[in-house]
1. A value of 15.8 was derived for mean count of other Cβ atoms within 10 Å over residues 104-111; which structure in P, Q was it taken from?
2. The value 3.5 for distance in nm of label points 7 Å out along Cα→Cβ at positions 64 and 136 was derived from one model only; which of P, Q is it?
3. For structures P, Q, calculate distance in nm of label points 7 Å out along Cα→Cβ at positions 112 and 128 and state which one comes out highest.
4. Out of P, Q, choose the structure whose coordinates give mean count of other Cβ atoms within 10 Å over residues 72-79 equal to 31.2 when calculated.
5. For structures P, Q, which has the highest computed value of FRET efficiency 1/(1 + (r/R0)^6) of positions 40 and 144 (r between Cβ atoms, R0 = 30 Å, to 0.05)?
6. Given that distance in nm of label points 7 Å out along Cα→Cβ at positions 80 and 248, derived from a single structure, equals 1.1, which label among P, Q identifies that structure?
7. State the single structure among P, Q that was used to calculate helix-only ellipticity at 222 nm (-39500 (n - 2.57) for each DSSP H run of 4 or more, over all residues; to 500), giving -5000.
8. Of the structures labelled P, Q, one was used to calculate Rg and Dmax of the Cα atoms in Å, for residues 48-175 alone, giving 17.4, 52. Name it.
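Read-outs: derived from the displayed coordinates by stated rules, not from any lab. Computed from a predicted model, the values in this text were never measured in an experiment. Cβ atoms are built from the backbone, for glycine too; each structure is taken alone.
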Structure P
Amino acid sequence: MKEAAIVSLAIGEEHLAYWRRYCEATWKAYVQKCGYDLIMITEPIDRSPAAAARSPAWQKCLILSQQFAADYRQIIWLDCDIAINVSAAPRITDQAPLDRLSGVISGSHVHEDLRAVLLQRLRGNPVPYERGLRQWQEDQAAYYTGLPGRYGGIVQTGVLVASPQYHRTLFEAVYRTAYPENRNYEQLPLSYAALSTGVFHPIDTRFNCVFFETMLVHYPYLLSPQFPQPLFDVAAACAVQTEFANNFFLHFAYNRDFARHLAPTPAAT
């Protein structure tokens, strides 16, 4: 049995072209460095009318059920808008116990004392000063309203390390969840399943640094509509390339256009 494969889903030419332009070279270099395989899925796994009625993002919950998954001890799921800092990134599986579903809690790449700033800028409302994480945790817990238990964190499901042996049933159950379709797609049901069953295991936050969230805290001027375009391009490139250098996996969720400010890789030139 092989150790691990990185698996992702890029359905449609737009998503596949994006991955090829900004991510493919770094992924291929990383799997070569770590001894993993790379599997990119470009067609829907489930073609049923029910699957077509919701985002393809849900279909990450089917990857452990595919025939290829049985060949691996672990599957490393990556969203297709993630660039890998190959020279800095260690082997992600070294931090992921086989029987645990490993990943990063949303927002945990931002310092605890700055999550009030992140919360204020995400929501667009002032947040009264209060030391500690209570406000952040209550905001995150509100997403689970109506579900048993109370969880002050949400798993950022763009990066996950899972085992077909241990987690296939959990993933399949989440896929069958009759959950209202919204911008969170599969994230809340999958997060809830991981946290409520106790199988979640946190890894280094640098394996899933969401650039947009970091930008809201440290580079908020990049959202100013008055920023002249040439100056914006220079400032954005500095910010993106700094965060890329500081992290292992840089995730362009929320606004994937920021990936164009990455330094070109040799394979992309």
Structure Q
Amino acid sequence: MRVPIYQVDAFTSRLFAGNPAAVCPLEGWLADDLMQAIAAENNLSETAFFVPEGEVYRLRWFTPVREVELCGHATLASGHVVLRRLHPERDRAVFSTRSGRLVVVRDGDRLLMDLPAYPARPAVAPPGLCDALGRDPDEVLAANYLMVVYSDEELVRSLRPDTAAMLEAGVDEVIVTAPGRHCDFVSRFFAPGYGIPEDPVTGSAHCALAPFWAERLGARRLEARQLSARGGELVCELREDRVAIAGDAVLYLEGEIEIP
């Protein structure tokens, strides 16, 4: 069996930046354990698999260790594969997922996704989290992920968290964020419980970040940057209970997986 595979750098306009995602278009579903094994072999933060169902694609995402409910950058990468490789005549790709219907459309040279918004609410930091992060935050909130807020971009940039200690504190994943110096806000995302010590750029985190910063800054359209080593840029717009997230994507490789 030969399975097509693409690797796309999402939320960047240049190679070797943003968040790399593997995308495997399928004619029919593989066994779940085989898809999980492929994701583990790829060893990227996400591998996306999709199957056509009429004009819609059923889309699933796997980290190296488990399937997830929502992944933004691999959705953007899947939209890139559909709209720029498989069906360049189309102007949108519609995906059916565990998080509902997600749409990727052309937005000039960029692609734009429609994702659910997850407003954050005040929360209490789990015991041991602040020690694991190495710095006490100004605020702790919870949405689709735990989120901690700092007062300055440099505090987020300089964090060197102990991810093993995060797991001991019962924290599988956490967003850290602050106001940006040259954009509206910055963030980083750590997900050791999903086999991802630090995710390069996290679309799903911005489902919580966009509503939070839109209210805090009094603006519905926000420019964001994720401060991982690879870095990434996103443009977010709050649309009632949805978040539109725009970004670039660049194809890195195209090939086949050979499965005996």
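1. Q
2. Structure Q accounts for this read-out.
3. The structure with the largest value is Q.
4. The correct label is Q.
5. Q
6. Computing distance in nm of label points 7 Å out along Cα→Cβ at positions 80 and 248 on every structure in P, Q gives 1.1 only for Q.
7. Working: P: -10000; Q: -5000.
Here the read-out was taken from Q.
8. Checking each candidate, the match is P.
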